[in-house]
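Listed after this line are the structures, all set down as structure tokens.
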Structure I
Amino acid sequence: MPTDAAQTPSHFLGIDFDTMTFQAVGEELGRLSQLPAFSFVVTPNVDHVLMLHPTSPVPATLAFQQAYAAAAMRLCDSRILQRLARLHGVTLEVVTGSDLTAYLFESGQLDGRKVAIIGGDAAMVSELHGRFPAIEIVQHRPPMGVLRDERASEEIIRFIEQERAHYVMLAIGAPQSEIIAHRCLLAGKSVGVGLCIGASIEFLLGRKSRAPRWMQHLGLEWAFRLLSEPRRLWRRYLVTGPRVFLLASKWRQL
């Protein structure tokens, strides 16, 4: 990564975060999208940090750890992490996956470019075309549980290799997105830059609602999501997530 595009990474809770503004991230993604080799970006949130930490009761797989280590950029996706880091004298710039995806589409950076979407439903591409007609969009819709289906994983990788898109947006959830992106990197036949974006396109299209800006700035987006999908998210936000505070309280910067 060029030194004029980013500051020195900020180390916190075992992850080297890239402290970059949206503009700097956009510029770096534009550069990576033109390279004759594949790279990818991850957006660490509280869940990822907990999985990746050695003391996690549900440790990440080795493949997830390796994917994180190989990422071209690690962008903080959580204002909670940002504030915990600040308490320890570490500065993190928040660049959420949802905001970054919206920025890329709405800023015109993707105009005239080819974007490959991994995941989503049959209507997603037509909806995106209606809003962003200047972007060439292709899509591959894999089955659920691609990490348990070697054939499905290989089909994703072949699709990315064949389409040779400038941007590859993996919307199949963590750790699937990160691990598949890393496999593309290891295979050495793809180009462009991959982004592990979760449900970002659903937010962009208005299918899911994001928290009001004031809640986002107060670090309460998690509460909004919990109230929106309590049955699916209660364990993540009320049982697993709070462990990050204990983790941060014991953390010492090396």
Structure II
Amino acid sequence: MKNLLKKIDYNNIPHHVAIIMDGNGRWAEKRGKIRTFGHENAIQSVRDTIIVVKKLRISYITLYAFSSENWNRPKKEIDNLMHFIHLNLTSSLEEIHDNNVKIIFIGEIEKFSYLIQKKLIYFRNKTKHNTSGTLILALSYGGREEILRATKNIAEKIHIGRFSLKDVNYSSFQNHLYTKDIPDVDLIIRTSGEQRISNFLLWQSAYAEFYFTNVLWPDFRKKDFYEAIINYQKRKRRFGTVENN
């Protein structure tokens, strides 16, 4: 671990890292357990992630916790997962608060039960003055849905005369996204070996760097996060321009 830390350039830390936390189900199935067992054992991975965020002073970390497509999974799996979230949400978010990390949420959280929504709003308000980084939990989130929602909101404003077509630009469109006050993503990490974006932060990741690892999310630890950062720091980010010689 110490050798990895020595390789990190603390002057080139990504401002915003997003993680597609993939592989919980496969991790459980390898052990002959139901898929929810993988979600239960992923908590330590989140803890390690928060530790790295604090240590490296990463300003924003977004975790893809539950996608809009996840609602299409078998009802029993969803019921088990909702039960798990309800039981563990308070202790998990309290621990993040204890690390002085702000917690916010993006996605259609209104699709969750009233009790889960109440807890989410409580911790959003409780942690709003924390200063050791911001954790964005993507819950019932889909990138296409977010863009469509923003488009409809703008169209409605144009329809009622609060907006005109000349007002629509990159900045005004971005102000209608869930992430309107959050910078674009610098680095997206996906665990489990899959190499796709899966409808995650489509607008915000236009110039993000991608890092794919075969590690299943419940096995993802601090060293895996550090390796992703080191790999990121080897990239030359040109944002569509030509590098000057």
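Each of I, II could give Rg and Dmax of the Cα atoms in Å, for residues 41-192 alone, but the derived value 16.4, 47 comes from I.
Sorting I, II by mean count of other Cβ atoms within 10 Å over residues 81-88 from high to low puts I first, with the largest value. Comparing mean count of other Cβ atoms within 10 Å over residues 73-80 across structures I, II, the highest figure is found for I.
Check the numbers for distance in nm of label points 7 Å out along Cα→Cβ at positions 129 and 153 across I, II and tell me which is largest. Comparing I, II by distance in nm of label points 7 Å out along Cα→Cβ at positions 129 and 153, the maximum is at I. Comparing volume of the Cα convex hull per residue in Å³ across structures I, II, the highest value is found for II. Assign the value 29, calculated as relative contact order in percent (Cα under 8 Å, 6 or more apart), to the correct structure from I, II. That value comes from structure II.
Structures I, II were shown, and distance in nm of label points 7 Å out along Cα→Cβ at positions 185 and 225 at 1.7 was computed from II.
Every number in this text was worked out from the coordinates using simple rules, so none of it is lab data. As the structure is a prediction and not an experimental result, all values here were calculated from the model. Cβ atoms are built from the backbone, for glycine too; each structure is taken alone.
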